[in-house]
Structure 1
Amino acid sequence: MAKRKKNEFDWEDEEQEEIIWVSKSEIKRDAEELKKLGEQLVNLTKINLKKIPLEENLLDAVELAQRLQKEARRRQLQYIGKLLRNIDPEPIKEALDKLENKHQQQQAMLHKLELTRDELIDKGDDVINTLMEEYPQLDRQHLRNLIRVAIKEKEQNKPPKAYREIFQYLKAAIIQ
């Protein structure tokens, strides 16, 4: 019997492709990650979903999954994960991060407004002057009146109506 010759692998030959072995576990982890990405897409509101760059068939699959429940939803999520494996998920991940980051930035701005309101009540005119330099659209007289009423409410242990009004006024004038 004649022996078969084994294909010899020439390490010096540049034309041969480099073979990268990926473990089965790694493939499963990647698929699970894409399935979670699909679940994030399904949990978005329709307005936010329009902001994500999705192909037509993927968008249809996500919209269908939003209407399904229980086992059908689970199977649809599996299908969405499969669709995500065939495309580059990076633009989708970036768009989701922007949406999430926008929410965090808005929360930080609201916290900053709360701190500014507290400083206005505690320190008065000094903070009003610096605030007016940053935001000239604010009405100084209206702000002073609200602060005066808020201090009076605090001293008389009344409900903090003006305290809330200061926040709403700052929010309306600054965040727009």
Structure 2
Amino acid sequence: MRKLILYIAASLDGYIARTDGSFDWLEHEAFALEGEDYGYSDFMQTIDTTLMGHSTYKAILGMDMPFPYTDKTNYVFSRSSHEDTEQVQYVNDDPITFVKQLQQQPGKDIWLIGGGQLNTLFFNAGMIDEIILTYVPFVLGKGIPLFAPIATEQRLQVTETQNYKNGFVQLRLSQAGTTGGA
């Protein structure tokens, strides 16, 4: 079965974007490391499908570059109807049911790009097989959280850590399958 992987960056205080959806802080010049992509290229070789919420899709379209995932099958979850584009297929169906069916189909792993509400939905359902989370030493103070306030309390298993010279810390985690305190 195909794995659902959340590969994402967050500020030190747990935000994945500013309140307006922008994530320009991720590209601050102080964080630049020549030739370092934090495992992104290797990760991209393992997936053939992306999932994202409509707000995340709009934020990606707002970047000053072409849509970056044209070689993948891209699904955008939205509560309202939209016409599919050359780049994405919109999904109005129940996300849990849709992804369970998607995981049964042949293919590579599936990248859960975000945002926070979609992350929480799959997290609460216990469907995220792996989280690759890169903490960025930057405090936003407010923004879009990695998980919405309705996230259920769960213990996660850290499977790997990686420190970078610019202060980034990348964790690989899996849902431990238990709820409650540490």
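We did not get these values from a lab; they are worked out from the coordinates using the rules stated. None of the values given here were measured: they were computed from a predicted structure. Cβ atoms are built from the backbone, for glycine too; each structure is taken alone.
What the table below lists for this structure:
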item: Read-out mean count of other Cβ atoms within 10 Å over residues 58-65, computed value 17.8, structure in 1, 2; result: 1
item: Parent structure of the calculated result -0.55, -0.74, -0.84, given that log10 I(q)/I(0) by the Debye sum over Cα atoms at q = 0.08, 0.11, 0.14 Å⁻¹ is the read-out and 1, 2 the choices; result: 1
item: Structures 1, 2, by relative contact order in percent (Cα under 8 Å, 6 or more apart): label with the highest value; result: 2
item: Test item: FRET efficiency 1/(1 + (r/R0)^6) of positions 26 and 122 (r between Cβ atoms, R0 = 41 Å, to 0.05) calculated as 0.15, pick one of 1, 2; result: 1
item: Ranking 1, 2 by FRET efficiency 1/(1 + (r/R0)^6) of positions 50 and 138 (r between Cβ atoms, R0 = 41 Å, to 0.05), the structure that comes out highest; result: 2
item: For 2.3 (distance in nm of label points 7 Å out along Cα→Cβ at positions 130 and 162, calculated) the corresponding structure among 1, 2; result: 1
item: Ranking 1, 2 by FRET efficiency 1/(1 + (r/R0)^6) of positions 42 and 154 (r between Cβ atoms, R0 = 41 Å, to 0.05), the structure that comes out highest; result: 2
item: Label whose coordinates, when helix-only ellipticity at 222 nm (-39500 (n - 2.57) for each DSSP H run of 4 or more, over all residues; to 500) is calculated, return -23500 (choices 1, 2); result: 1
